[in-house]
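Listed after this line are the structures, all set down as structure tokens.
All of the numbers you see were taken from the coordinates with simple rules; none came from a lab. In this text the structure is predicted, and so the values were computed from the model without any measurement. Cβ atoms are built from the backbone, for glycine too; each structure is taken alone.
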Structure 1
Amino acid sequence: MYYSKILADLKKQDRNPVNKMYLGELLLKWKNFQKLTEDTSSANADLAEALSKFLNILHNRKFLYNRMRNNGFQEDSPIYSANYMNDLISALMKRQPILNQTGITWDFQPLNYKFALSGKNPMTITETPLFNSQKTSPVLSLALNLDYQYRVTGKRNFTKANFRLPFLLFFPIKHPTPEDIFVIEHYAMQMKSFSHVTQTFLLCESLKNCQDCDFQNLPFKTFALLTENNKNTYQISPMMVNRLETAIKNILFQSPESLLIVEKEITEAVPARTALPKKSPPKSYRKKK
């Protein structure tokens with residue numbers, strides 16, 4: 001659990017006794033959501049409700065830094081970061097059978113891209129051909145680790161190498177700015193140019209800082225998790241969680257051609273297919289002799 005580790009580490013490091021008490025209280029409240037994430041049968045509505053309750057507790061004014069009492073947490077503290085979204089994403093990913101496949105890795109990890117043959121000229125390439133790639137900074141992602149080897153035809157020795165093929169990338173940001181959008185777009189385009197099945201996701205609380213961004217033409221999918229309401233409350237939308245899981249499954253199980261179909265939220269179970277009545281044989285219109 002990513003957010004649990006943040007709370008636990010802060011509790012160890014913070015020397016303020018009041019802050020330690022606050023962090024202990026938050027850890028207890030967070031465990032209610034953590035238990036649901038450990039159960040792969042938990043409903044998305046339950047995940048959304050538990051996470052909403054925790055966020056409303058977290059944003060209680062008593063936890064904010066108070067200069068007079070010299071306790072509480074600054075607004076830029078890691079406890080107010082978007083890291084809690086990592087655990088929501090992980091809860092959805094734990095249900096996916098692909099995690100049981102050999103070579104699959106799910107975590108913050110660097111990813112390979114721009115796979116290319118290096119060498120100054122044909123002579124040096126012929127003597128020692130090397131395939132290199134660039135690596136990203138660690139990204140919360142699903143990837144396939146590949147070991148491969150190659151050699152020049154006619155030679156005995158192989159060159160062995162490793163490559164981490166990206167499938168899904170996730171960028172959780174509370175309130176993304178146009179600068180964030182630019183960076184994520186760069187990642188998405190680089191990954192997509194290498195593998196057509198790779199998909200990038202942006203998760204956020206709201207898009208209030210990016211009202212002029214044209215998300216429909218961007219090469220990644222965006223999910224704003226908080227419902228819009230007039231109250232000063234934090235409510236995770238179960239519908240958005242459902243849509244996120246649907247988008248993940250579409251990438252993992254559907255063919256590239258089927259991804260061109262516009263995704264629709266399934267709100268009702270598909271009725272069982274009823275047997276069609278048997279058709280009577282077609283009449284013959286030939287004239288009887």
Structure 2
Amino acid sequence: MKRNKRTFATMSAVLILVLGRPYLAEATKKGLLPEASFYLSPHPVPGSMLSDITYRVISIYGPGIEDQVTQTPATATLTFLPSDSPETIRMTVDARADGMAAFKGIGGEYRNRVTQTCYNGQCKANMDASSPFYNPTFWGSPQDALTAGQTWAVTLTAPWELGPPATQTITVLSVDERNGIVVLKRQGEGVGPYAGASNSVAIKKDGKSYTVAVKRGKAHWVGQAVFQHAVVVSDELLCITSVELSSPDVGVIQAQERQYMSLLQHPETIPVQ
């Protein structure tokens with residue numbers, strides 16, 4: 001009898017659940033371990049909800065200047081709607097970005113396997129450092145079974161939320177077949193600004209405020225995420241960039257720009273009012 005790859009993936013999941021971890025070594029030899037899609041392809045159920053708490057910090061610090069810090073905390077609850085395509089996730093969103101804005105019942109979509117975000121009929125590439133689901137733009141599209149220690153490279157062709165274009169390395173830290181959980185690490189390095197970065201910033205030096213030009217150099221980032229059947233349970237990333245600050249008043253200052261973000265799944269609906 002002919003069996004396709006989906007059949008083998010399903011068989012593997014069932015056997016692991018029934019027979020336990022001693023089965024894994026033998027299953028690996030027979031090629032019965034679940035394919036990557038078992039962990040990395042989202043299938044939200046219409047009517048279900050998903051809530052997240054997110055946090056982003058941008059700071060610039062250097063010799064002789066006060067730390068300049070921007071913080072963006074936010075929460076969101078997604079309610080999933082029926083979809084005609086397995087590559088499109090339809091939803092309504094209730095969200096609050098504390099100190100900035102709040103909205104309720106906004107219709108949206110993730111398209112092309114979460115690589116695009118659409119609101120009010122307007123779509124754009126999803127270049128956010130994280131999202132509620134696995135995004136192949138940042139994490140790649142592995143096809144075979146995932147095993148601890150496995151690595152692959154992902155090319156980021158454009159500036160993104162925390163960093164510049166680059167090639168980053170993805171490493172599988174652990175795999176939990178029983179619960180459909182995989183932990184991935186990402187690490188990369190590039191030169192230049194992140195998406196939406198300003199070329200000037202206000203700083204304080206000796207108690208006085210100055211507006212200075214910003215030239216960004218090498219950026220290095222590292223972080224890890226926990227996925228359960230492609231839903232983000234937690235995700236964190238830290239990026240540190242060398243920056244040159246300059247103006248006629250302060251001269252040239254070699255400083256650092258530090259960015260970090262986190263996304264955590266929350267177990268209940270989060271009110272916005």
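Taking mean count of other Cβ atoms within 10 Å over residues 38-45 as the criterion, the top-ranked structure out of 1, 2 is 2, with the highest value.
Quick check: -11000 is what I get for helix-only ellipticity at 222 nm (-39500 (n - 2.57) for each DSSP H run of 4 or more, over all residues; to 500), calculated from one of 1, 2. Which structure matches? This value belongs to structure 1. One of 1, 2 was used to compute relative contact order in percent (Cα under 8 Å, 6 or more apart), and the answer was 19. Which one was it? Traced to structure 2. Computing Rg and Dmax of the Cα atoms in Å, for residues 134-237 alone across structures 1, 2 gives 19.0, 72 for structure 1.
The value -0.79 for log10 I(q)/I(0) by the Debye sum over Cα atoms at q = 0.11 Å⁻¹ was derived from one model only; which of 1, 2 is it? This figure was derived from 1. Here the criterion is distance in nm of label points 7 Å out along Cα→Cβ at positions 62 and 246, and among 1, 2 the highest value is seen for 1.
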